[in-house]
Structure 1
């Protein structure tokens, strides 16, 4: 199997790097992606130290090599375009530093999100336009694309200077959330070093044909995630654009940050859709087709499991996803 099967280590954030890599190897995974900032902390990547010390970088890469795992991506998902002062500037800086670090480490790919600006120059919060049937929404999009074009042109130049590619996860609540908007960003910026991170889960619940998306984007697909999603009975009355989430209590023990002082919300009890372990939303044959389509683009592409199935523990979910992903690869 030429594709590099691995995992994004965020699901093992409570373990030291060495232990997290041992878990990956125990499940036959030979590719790793680590977080470097943005929405999440970076327990598996001491960014400041690695930027400042060549010796530290050599030791860091050796920790992967000793376990037969390749570091295939640095992940800095966030909202670098947010008008919130504690979010946008910080996430943008994290991304720039991640690109610099990737170049120093010889890691080719940085994974991130496009971000979402506010609706206008005076907006306080990000504003995601879902359906611009109203002319006013087109005015918002015109402004947002102007902000995004300026920022991502700069990032593309920075990535080119460090011989790094930036793979953008097409994620709802971002300006880039589909193959069409990804192509729009590349066209507007004239980018040479921007492309897509093919996380199928967010395309699944939007109702897209993931394999068709891969083939539509072709060489713009730079990196991939193995993450599954399923539609639930609640979709009948909620639809996929449901907003009936609830806040996580301030004293909750396991909150997921989305910025400084902001947290991921709680799904409704009867959701329209949810994330599930690889193979539980779509069967093995589906994942074989997914891997085959990726191999058509790049037979050496990393495909890293992203475990976010709340029904399983960190280890159980990762083990199940790895088992099913390996089964899909065997059938190629």
Structure 2
């Protein structure tokens, strides 16, 4: 029996369906596929599974996933989409695996490609390998490049150029970070520990300190640790014109004292006070840190041709900065 117009019989399922239920095939006389779309999809799936089985591969069955969820192929669990990380490169915007599985797969891939996760991090962050690290540490005698007392464990690099400078201990590495790799601040800190405080002639005074109530815990802390009252600290800060005596840039927040004698020295800002503590209150270590950073700094700069107009603009900008400073600064020397 011939199918009615606008329809076709599928020889696979034996049903007569509308031509819209068949795909296109120019090689057929009617321009339609031999099988309906449902049967063609089933045949295609069976053929694909057969080919994969011949290659020793297993094709998993499609999993029905409710809205707002996703199937993780590694742990074979259906989880909320919130359990997956974000991935803008994927069609659904989330990672293929759930967060725990993604972490494991990522770690395994790093080990497979780079040999170890540490080797990956060294290459990613600093462009060196574990062998480079071990060679550098061996050249330092296994010790921190600055203090020469504690074993080196951390790769140190210039945050400005990215150049790897050496291997440092935790304290020295953090100490450089608190001083921002600034050789001038390191020199001022070393002089401060040597007992020499440089008092500037002009400073930009900070906003007046709040003279409100003082917590009882602070009063107790000052009296027990430094044998000072809150009023004594305020007088010290006022004598320093409200600025840290090392950097002269930030308000002092901490009382600084010698950890050997217990003598109170001055009030410092948090970075300077912490940085000095990281360098163990040892001026020799700070001087070595200064030399260490200075030695890794570029000793020359590429000469760039500057026109007279550009030179005049640079001079004008420098004069504006100087004028702005003196317009806001106060003479204290």
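Only the coordinates and a few stated rules stand behind these numbers; no lab work does. Computed from a prediction, not measured in an experiment: that's the story for all the values here. Cβ atoms are built from the backbone, for glycine too; each structure is taken alone.
Work out which structure the value 14.1 belongs to, where mean count of other Cβ atoms within 10 Å over residues 71-78 was derived from one of 1, 2. Provide the component values of the computation, followed by the final result.
Numbers: 1: 26.4; 2: 14.1.
Structure of origin is 2.
Identify which of structures 1, 2 gives the largest calculated value of Kirkwood radius over Cα pairs in Å, for residues 231-278 alone.
Details: 1: 12.1; 2: 10.6.
If we compare Kirkwood radius over Cα pairs in Å, for residues 231-278 alone over 1, 2, the biggest value is for 1.
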Here Rg and Dmax of the Cα atoms in Å was calculated and came to 35.6, 113; which of the structures 1, 2 was it taken from?
-> 2
Match the computed value 2.7 of distance in nm of label points 7 Å out along Cα→Cβ at positions 111 and 207 to one of the structures 1, 2, and report its label.
-> 1
When distance in nm of label points 7 Å out along Cα→Cβ at positions 7 and 287 is calculated for each of the structures 1, 2, which structure yields the highest value?
-> 2
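From 1, 2, which structure was FRET efficiency 1/(1 + (r/R0)^6) of positions 159 and 199 (r between Cβ atoms, R0 = 25 Å, to 0.05) = 0.80 calculated on?
Numbers: 1: 0.80; 2: 0.25.
Here the read-out was taken from 1.
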Distance in nm of label points 7 Å out along Cα→Cβ at positions 39 and 295: greatest across 1, 2 for structure 2
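Suppose mean count of other Cβ atoms within 10 Å over residues 47-54 works out to 10.9; of 1, 2, which structure was it derived from? Write down the numbers at each step before the final one.
Numbers: 1: 13.8; 2: 10.9.
Of the structures listed, the value fits 2.
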Winner on distance in nm of label points 7 Å out along Cα→Cβ at positions 79 and 303 once structures 1, 2 are ranked, highest first | 2
Re relative contact order in percent (Cα under 8 Å, 6 or more apart): value 18 computed from one entry in 1, 2; matching entry is structure 1
